[in-house]
Structure P
Amino acid sequence: MTTLAPPHQIRVLAAPGHRHDEILTPAALDFVGRLTAEFGQRRQDLLKERRRQALRLASGSPLDFPMVTSGVRADRSWRVAPPAPGLTDRRVEITGPPDRRTTVDALNSGARVWMADFEDATAPLWDNVVGGQLNLLDAIERRIDFTTPEGGDYRLGERLATVMVRPRGWHLDEEHLEYDGRPVPAALVDFGLYFFHCAQRRIDAGQGPYFYLPKLENRYEARLWNDVFLYAQEQLGIPRGTVRATVLIETITAAFEMEEILYELREHSAGLNAGRWDYLFSLIKTFGHRTDFLLPDRAKVTTTAPFLRAYTELLVRTCHRRGAHAIGGTAAQVPGGDPAAREAALATVRLDKEREAEDGFDGSRVARPELVPVCREVFDGVLGDRPHQLDRSRDDVEVTAADLLSVRRISGPPTPEGVRTNVSVALRYYAAWLRGQGAVAVDGLMEDAATAEIARVQIWQWLRHRVIERETVLRLLDDEIAALGAAYPWAPVEDIRGLFERTAMTGELPLFFTPDAYTRHLVRRTEDEA
């Protein structure tokens, strides 16, 4: 006789870990199961549409603002929801993975908002996924204080940053959880567990469940998130409109649908963010087959490039005409101990934030607590006592499709140093990621999955157009693998080399390095389920 499982039952395929039972409760797993039953197929359909759109663009179809939604863009009457408690003033935000130490540092940093990043800054080891949820719950309950074996004292202060959670993107699975014989969408795992455990707690504390949404490619993917929010609020008895979400505009196709994305999320919208590193990655991934999209060294593609200026100015205009916050890109510098290098890094950050504040952004992001004072000082100078500058409509900005795609004006071949840097950054990041570290300092910058993606797709693009030789890359790969093995004897150099060759040196470009690397190296199931 066959015993039927409960309709929304999630199977946990990983071994139990310390305090995992506090997060993976039957009720919480049932909630994630209900989300998966309700939205899993729509998510699959949208991923298929992504692939169809990619094929259309690769075959020469033009990318433009959608004609079918011109009425949404022309209608000046609609607005997003007003800022939610804790999100009115966002002049400085900090981002980082929700590990225990970073959680305390970020909440105490003096930033107004902390983006707890389960995506680009977290390597999705099962312990990292569940541990991150535990750390968020412990922080809300103010029981996260701890002392390191070296004597470091980590304790929450009185004034803490507002928490916004970035779940993983729609394209990723969580293979340690199974529903109806298939992996559960990782986005619904990260969102569902946090919402189940923390939504009411955040409301009780005077704020709410707030999110950052990554890697969206169009308005339909935003609509899916909005329906997830509506369903989750109804299921748990949370008032409709309590959720707020900021969308990272970090794909080239989403840049053409900024207003539509805000419209779909309008009762839950907290604005848009200029996710510029992923944006460059998306641009290369989408148009890397074309010679007129051949980008030079990453260090030479600054925010002053015309196509990036068009993107950021359009983002500010779009947000402000709809009453939404516009949040600038992340400063990733890691100020070192050398005084001269430290001053140079801080000067670079200051210049970047001054440009954003002058352009009308309402705040910006940093990746390190040491950068919070610089960002705050810059925005204090522009905002004063005002919480934002939504009154700056930027009606002077006019951006065309050609402006967003005007890469040719800075296109060019790489330098030998740029090629080596990309190989080195990708390899060192892969080494850290495979070990379970999603954010790592490399050569004075905090690198995460987004910057590793840029590094490897640039190598792929340069090889495709034969501006560098395969033998050159192989020689650099040998050198950098040897250096990596010498510096980090623990590094699985053959796995790292194989990952680089599969993601940067193949004929057909993998859309992301993470899914295959996750399945091959980070999934750890119990023996009876493997």
Structure Q
Amino acid sequence: MAQEVNNSVQNGKDKGEFTEEVDFASMLEESFKETDNEVTVDGVIVEIRDDVALIDVGKKSEGRLYISEITDKNGNLAFEKGDKIKVVITGYRNEKPIVSHKKAVKKEKVKAFIENYNEDDNTVFSVKITGKNRGGLIAESSDGIEFFIPRSQIAAHDPQTLIGRNVKVSVIKIDKENESIIVSRKKPLDEERKRRKDIIQELLDKNETIEGTVRKITTYGMFVDVGGIDGLVHYSEISYKGPVNPSAIYKDGDKVLVKAISYDKDKKHLSLSIKSAQPDPWQEIEDQLEVKDVIQVTVSNIEPYGAFVDLGNDVEGFLHISEISWDKNIKHPKDYISEGEQINVEVIEIDLKARRLRVSLKNITPKPFEEFTGKYKVGDVVKGVITTLTNFGTFVKIGNIEGLLHNEDASWDRNVKCKDIFKEKDEVEVKIIKINAEAEKISLSLKELQESPIQKYAKQHNNGDIVKGKILEIKDFGLFVELDNGVDALIRKEDFGNLNPNDLKIGDEIEAAIAFIDEKKNRIRLSVKQFSRLKEREALNEINKDDKMTLGDILKDQLK
């Protein structure tokens, strides 16, 4: 055996390398140096003591066998005095043999394994690493068979870390002479790597759909077993909808169809895809759907800015908050729709390249402005609610639309502003004074529902009355005069009479006759010229003592 090893070593040196067989032999020989004196013999139990049993092994002195080797876990002895027992002489202490029954049993099991071993058997099996020696590691199978793993076949940076662990091995050499079984951890690992590499390459080359088993679900995806290899299905590769939570759809053990899409050799990372194993639903969209189509969808997710809707074929559309209702003051989509609700929507955009589909809910509902104009007209009096107060007025919501009540239409008093007399959510009755169909704007008035100062003034004054007022404004076309109770009147330039515009200034008091009062348009016209004529007529009447003609008659004459 030693000569054989030396020859093999020499042959290896001549070739500039050492063969694996030489390595095994040298490692095994080193391991045997520690157990050269171990001999298996048949002994007889001659005495059983508290801690040892004395065994007759044909030597001058009986061998010492620790009682624990023939005692079961319940403390019962497996042998009695006088029984034959197979033991291994492991050494001597004070010329007295030290023997082991367990080692003898292990040797018998090894011998039986060797006798029944088939050289064509490449079975991979599990062993537990129980210890080490200078040559490598000692391992044991679950049925008590001992194996030897040479250093070159351990495939671990630090062999010490394997002690106590179960590892996969396969037989690489049987030493019948020394009754030893040499196994390799490296060989199964190499074969497994090659098998994985071949399977992965085949998956990538064929680009076929295969069935896998969900093995573990994480927050970023899930691991799927395909032919004994785990690949990662990232959460973005589960559905054409986009990233989804895998735990909401799958559980461990589920069968799924996948395709291999890439392999990272450095990280040894296989990427799989579920969505790639399914028909592309966007192809159906291109073939079957057009803008303006009305479709039924299910609200799948609601956000403050809008909602995602499921078309039912792994495609999601987006319903922006501005497309939910014609109401411009919508606060949150949840006020109008709820998750799981089925709704009809109109397709307003299809972008196949970006895989984006936008829909509208409001487009299939009546337009509020059209509803309003079909129901109301200029001059109608309606009730509404104050929604927004501004510096220039307030918006009033009437049904589903808003109209503007400007400050100048809120009160006959120019100093009054809407924010002085209203607060949000107040109910108010207003009159529609203008409808701009093109701009979709509605103008409202509150003051037109109230008696105007001119209407009140008209109850106490008539055409031809002589009145006094103060000049408010001087314009090229005439004067604005403030009468009693804040009523304004106009004296046009052609009605100045003998007045010299250059002599007039704001605040001056002026006297004139009422030319006419227009209650509908809330206007009063004064005339200094008519006032002068009336005065002249009065003077003539005094002279002629004509009591038959009144000042009103004279004014009526002038207006004909």
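For the read-out relative contact order in percent (Cα under 8 Å, 6 or more apart), a value of 5 was computed from one structure; give its label from P, Q. Among P, Q, the structure yielding 5 for relative contact order in percent (Cα under 8 Å, 6 or more apart) is Q.
When Rg/Rh (Cα atoms, Kirkwood Rh) is calculated for each of the structures P, Q, which structure yields the highest value?
Max of Rg/Rh (Cα atoms, Kirkwood Rh): Q.
Of the structures labelled P, Q, one was used to calculate distance in nm of label points 7 Å out along Cα→Cβ at positions 71 and 303, giving 3.7. Name it. Among P, Q, the structure yielding 3.7 for distance in nm of label points 7 Å out along Cα→Cβ at positions 71 and 303 is P. Comparison across structures P, Q (criterion: distance in nm of label points 7 Å out along Cα→Cβ at positions 151 and 519) gives the highest value for Q. Here helix-only ellipticity at 222 nm (-39500 (n - 2.57) for each DSSP H run of 4 or more, over all residues; to 500) was derived from just one of the structures P, Q, and that gives -15000; the source is P.
Ranked by FRET efficiency 1/(1 + (r/R0)^6) of positions 47 and 167 (r between Cβ atoms, R0 = 30 Å, to 0.05), structures P, Q are topped by P, which has the highest value.
With distance in nm of label points 7 Å out along Cα→Cβ at positions 127 and 175 computed over the structures P, Q, the top value is the one for P, the highest of the group. Looking at structures P, Q, which one was mean count of other Cβ atoms within 10 Å over residues 287-294 calculated from, given that it came out as 16.9? Only structure P yields this read-out. Computed over structures P, Q, volume of the Cα convex hull per residue in Å³, for residues 55-254 alone reaches its largest value in Q. The maximum of distance in nm of label points 7 Å out along Cα→Cβ at positions 263 and 495 over structures P, Q, that is, the highest value, falls on Q.
Bear in mind these aren't lab numbers, they're just calculated from the coordinates by the rules spelled out. Being a predicted model, the structure only gives us computed values, none of them experimental. Cβ atoms are built from the backbone, for glycine too; each structure is taken alone.
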